[in-house]
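For reference, the structures are reproduced in the following blocks.
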Structure 1
Amino acid sequence: MKLTALLLLALTGLGFAESTRVYIGTGADGIYTTMLNLETGEMTDTKRAFEQKGTGFLEMKPDGKMLYSTAQFQKGKAGVRAYRIDKDGSLHHGGKGTYEGRGLCHVSLDTTGKVLLGADYGGGKVASFLLNEKGAPGDAVTVNDHKGSSVNSKRQRGPHAHSFYAGPDNNFCYAPDLGIDKVMIYELDSDKGAVKEVGFAKSPPGAGPRHMKFGRNGKQAYVLNELRLSISVYDRNSENGDLRIKETVSVFREGVDGSNMSCSEIRISKDGKFAYAANRDLTDQKRDSVSVFQIGEGGKLKLIQTENCRLSIPRNINLDPSGKWLLVAGQKSNEVTSFKVDAETGKLLFSGQRTAVPRAMCIEFARN
């Protein structure tokens with residue numbers, strides 16, 4: 001035992017630090033992979049893992065054996081693709097599912113791992129796909145069209161479903177729609193892979209709800225508002241799936257100029273103590289950032305840090321399974337940067353590390 005411990009210590013000292021594999025969805029030519037050093041934040045051996053159009057968003061199966069992505073197929077068809085993951089991290093075709101629509105911008109798994117949920121921004125609709133025993137998706141079981149508009153004449157003339165998630169108890173699922181300022185609520189039948197609209201929760205006018213996450217205990221939902229640069233906190237009723245808004249907080253401190261900026265992604269730390277929101281500068285003034293919030297009593301948010309991303313257009317952020325690192329995907333600057341997470345305060349510290357990835361759009365981690 002002592003010899004083994006000494007050997008591990010020696011290997012770490014020689015540069016053999018623990019690392020984890022990262023998959024990066026892109027708007028370029030497929031899915032890329034890199035190895036994240038959990039001691040330094042360095043990313044190495046970056047390369048394309050699978051060639052496929054439209055892999056802008058990824059989702060990992062909890063057991064780490066399958067990866068899913070949005071995808072564009074031949075003759076204008078769109079949907080989802082599954083990838084089998086080998087022990088060496090390589091990806092192999094694992095099936096696909098299609099639907100009638102313009103293309104998905106977001107995909108997620110329900111809590112049973114049986115159903116894929118997808119959002120079609122351009123088409124203003126959501127779709128659900130049932131997975132077989134091997135984890136491969138079939139064609140869409142249900143496709144639901146959203147209807148309506150809101151106050152922003154440029155961005156909200158019609159529905160724009162931006163994401164789709166199963167709730168913590170898997171009885172309901174939620175679709176933030178930027179175009180109609182609503183979070184649409186659906187009842188989920190995970191055995192059939194079907195969803196049925198049962199209601200909605202309103203967002204502040206002009207907010208443009210984009211992505212959302214649930215608190216650790218499932219009692220709160222955090223909805224990131226792309227257009228109004230804010231997060232709306234909702235109390236969630238687990239019995240009927242209802243959401244009741246309790247506060248909306250800015251991603252910036254008072255007085256900060258947020259003109260020509262938009263929000264992209266929100267994450268919650270595994271311990272439920274912190275929330276992270278990515279902010280995009282649309283005018284190349286190098287204001288791209290990640291805002292860090294402390295989650296307090298009743299799930300309320302307190303802004304504690306806004307950290308520059310050191311890249312352009314952070315389309316996505318994610319925390320590695322250990323909670324030690326936050327990675328940022330720079331869509332415009334074609335790169336990924338890494339930030340050390342302080343376990344006590346939740347604050348971020350730039351590692352100085354970056355790796356080149358063409359049109360980086362989504363970060364997903366392997367399950368070791």
Structure 2
Amino acid sequence: MAVKSILILTAGFGEGHNAAARNLLQALKLRHPDVSATVVDAFDEAYGIVNRLAQSNYLWLINHAPSLWSLVFRWLDRTPVVAKKIGIFGRAARIIAKIIDEKKPDVIVSTYPGYNHLLDHLHRKQSGRSFTQVTVVTDSITINSVWLSGHSDWLLVCNSETRDVIRNMGFPVGKIIVSGFPVPPAFSELRKPKAPPAPGEKWKVLFMVNSGKRIAADVLKAISSVPNIEITLTVGRDEALLCRLKQTASAAGADAQFFGWTDQMPRLIAESHVVISKAGGATVQECLAATSPMLISQVVPGQEEGNARLIADNGAGVIAESPAEIVLALREGFANDGALWSEWYRVTKTFSQPAASNQIADWIMTLRTPSKT
């Protein structure tokens with residue numbers, strides 16, 4: 001049966017889940033406009049302000065109590081609590097059931113592991129699934145067992161290292177596809193060859209100020225001392241932080257430009273020689289897609305450890321979590337006409353998959369879907 005309807009399920013606990021869903025939807029609409037494709041956050045629809053409070057608490061935990069979050073992550077990995085207790089989210093399950101009944105999707109794509117368990121909960125009371133179930137795993141190497149303990153017909157992973165980890169965890173290797181991460185389709189056009197700056201030009205450094213806001217001014221002041229660089233900072237919707245950083249840049253005499261919330265992130269990443277950011281799943285994969293080496297300024301214990309290892313262990317950048325470490329990495333990377341930077345750049349090209357969203361969208365359209373009753 002041909003694929004005519006696709007439901008993409010996401011949740012706002014980490015931007016990687018939403019980014020993967022959003023980018024895949026864009027690719028489907030661009031390449032297969034006749035197919036019905038929808039993104040749904042059933043947890044947000046079901047629980048509204050309570051869900052957003054839970055998201056805020058999650059962000060506070062990973063930024064202010066990372067050791068505690070690490071304990072939670074390991075506990076979820078070792079116990080079947082999600083599978084056993086998923087029924088408490090009955091309202092979200094009912095929303096999904098209603099959407100399935102209305103849209104009759106041929107394929108359901110989940111970018112958040114809890115949905116596989118919700119779908120299992122639904123189908124304990126039903127005779128079989130009328131759709132093919134695909135899971136997009138949004139992190140690398142450090143994979144929580146929650147991703148695997150619910151039903152999925154296919155797992156899409158970012159790289160071969162992650163495939164090997166999941167295979168060793170017991171998931172059938174024949175159902176794992178190394179697809180790359182669904183980055184914005186624009187990266188296919190934006191990625192251009194990079195080289196050290198020509199005489200009279202500067203190294204372009206993008207500093208994505210996301211969760212590391214407390215040390216952002218210190219980092220900006222420190223990197224302003226690195227010669228021959230042009231700094232771009234993105235701060236999201238935090239207007240107070242934007243004002244403070246502009247004052248810091250002015251006092252330090254930095255060559256800097258600033259963005260609040262912007263839809264130009266793919267272009268900014270692609271134009272940069274180096275990106276300073278945390279090891280989020282989407283951010284790491286977007287930098288690799290753009291062949292922009294990373295200085296990883298923060299690693300959330302658990303899910304981001306593998307993302308950081310992917311960069312640092314393979315030599316596509318380094319982990320540098322303090323202002324002094326960041327400055328040292330920039331100076332070493334740019335020294336000797338960018339000899340070390342050139343090696344970082346060479347490695348990024350081996351992992352770059354800028355067309356992953358388009359390729360995943362096309363692959364979904366080849367799936368054989370179950371007959372509907």
Structure 3
Amino acid sequence: MNSPLDIVIFGLSVTSSWGNGHATTYRALMRGLHERGHRVLFLERDLPWYAENRDMAQVHHGRVETYASIRAMQRKFERAVATADLVIVGSYVPDGVSVGEWVTQTAKGITAFYDIDTPVTLAALERGSCDYVSTRLVPHYDLYLSFTGGATLQRIERRFGARNARPLYCSVDPTVHSPEPSSDRWDLGYIGTYSQDRQVWMERLMLAAAREWKSARIVVAGAQYPTEIVWPSNVKRIEHLPPKEHRKFYNSQRFTLNLTRDEMKRAGYSPSVRLFEAAACATPIISDWWRGIETFLEPGKEILITRSAHETLECLRDLPDAERLKIGQNARERILREHTASHRAFELESYVSALRGAGWIAANAQLARAAGRGVTVGVVQSAD
């Protein structure tokens with residue numbers, strides 16, 4: 001990128017990680033963009049449950065503003081959006097359809113939808129029940145940035161009319177997540193907000209193992225777990241763990257567990273930010289299997305796969321300590337090579353650079369207007 005970009009991001013939240021994984025992704029991306037010289041303004045709706053649980057003490061890598069309503073946001077930030085080189089609207093932004101329609105009409109630069117929940121979004125679009133993006137709006141964005149890669153990218157373009165679907169996976173900030181001296185307080189740990197489909201796999205892969213190996217030390221951190229869940233006596237619960245404590249949490253585990261939502265499994269190529277955080281700490285990961293996992297971490301060398309409580313226990317009890325530590329170190333080296341915030345910032349730059357090819361914006365703006373009238377459109381490729 002020849003010159004710094006002015007970037008505006010509308011996201012669910014960057015100030016609070018309470019009950020969402022978006023905040024850590026946006027924090028890392030903002031840092032990566034800032035370190036590469038770009039100017040970032042992050043806008044989020046001022047919602048009570050995030051306002052009451054803000055865990056971002058200071059902003060060092062851009063500017064963060066909250067807004068009480070769409071009307072107030074438009075009055076205050078219309079010029080910033082209109083003049084920005086890149087405006088991104090994220091998934092789960094409150095009133096995201098209205099925000100996206102206004103952004104694509106107002107911005108003179110490149111516009112992008114950043115889908116941190118791609119399989120969930122696409123299922124909702126198929127049902128006609130998505131609150132933050134619509135089938136009519138998708139073709140109006142210049143870029144569709146997806147947390148999911150593989151064949152899903154072609155589906156986004158062919159089925160939903162996105163003009164340029166590109167992967168922008170989650171990442172990790174290696175200045176925040178890294179190894180540190182610690183005693184092994186836990187044999188196995190997990191961090192994640194409750195979801196019903198993941199809980200089925202937690203029961204099979206973790207809690208069943210805890211019941212069988214009663215002396216195992218196991219911990220589960222995350223919000224919104226139903227009170228009726230019966231936890232084994234050797235499982236400790238932590239209701240919420242702010243991001244500043246993640247590093248210490250990972251480093252206190254012999255192994256950490258990665259669990260994937262069913263929609264992400266079906267789509268494949270959908271890594272979790274927790275996967276990258278744990279790997280950056282060199283904590284050995286035991287994970288469920290999903291298509292494409294080997295493109296991020298190599299099973300047997302950089303990550304361990306489990307399909308049952310028995311296989312989980314084999315990892316916990318039978319793997320030599322030297323091999324365990326080597327797997328964790330291998331994973332850290334892979335993540336630092338390919339999946340840091342700086343890598344994601346560079347990838348985003350490359351997409352913007354390609355779209356700035358001669359004539360692209362004018363041609364695609366014409367296509368977007370046609371798509372809005374229900375006219376069948378194709379994909380205009382970059383001149384680069």
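Name the one structure among 1, 2, 3 that relative contact order in percent (Cα under 8 Å, 6 or more apart) of 12 was derived from. Walk me through the numbers on the way to the answer.
On the way: 1: 12; 2: 21; 3: 16.
The read-out comes from structure 1.
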Among 1, 2, 3, structure where helix-only ellipticity at 222 nm (-39500 (n - 2.57) for each DSSP H run of 4 or more, over all residues; to 500) as derived comes to -1000
1
If Cα Rg over 2.2 N^0.38 Å, for residues 290-353 alone is calculated for 1, 2, 3, the one returning 1.45 is structure 3
Please compute distance in nm of label points 7 Å out along Cα→Cβ at positions 274 and 346 for structures 1, 2, 3 and give me the label with the greatest value.
3
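Bear in mind that the values in this text are calculations on the coordinates, not laboratory data. The structure presented is a predicted model; accordingly, all values stated were derived computationally and were not measured. Cβ atoms are built from the backbone, for glycine too; each structure is taken alone.
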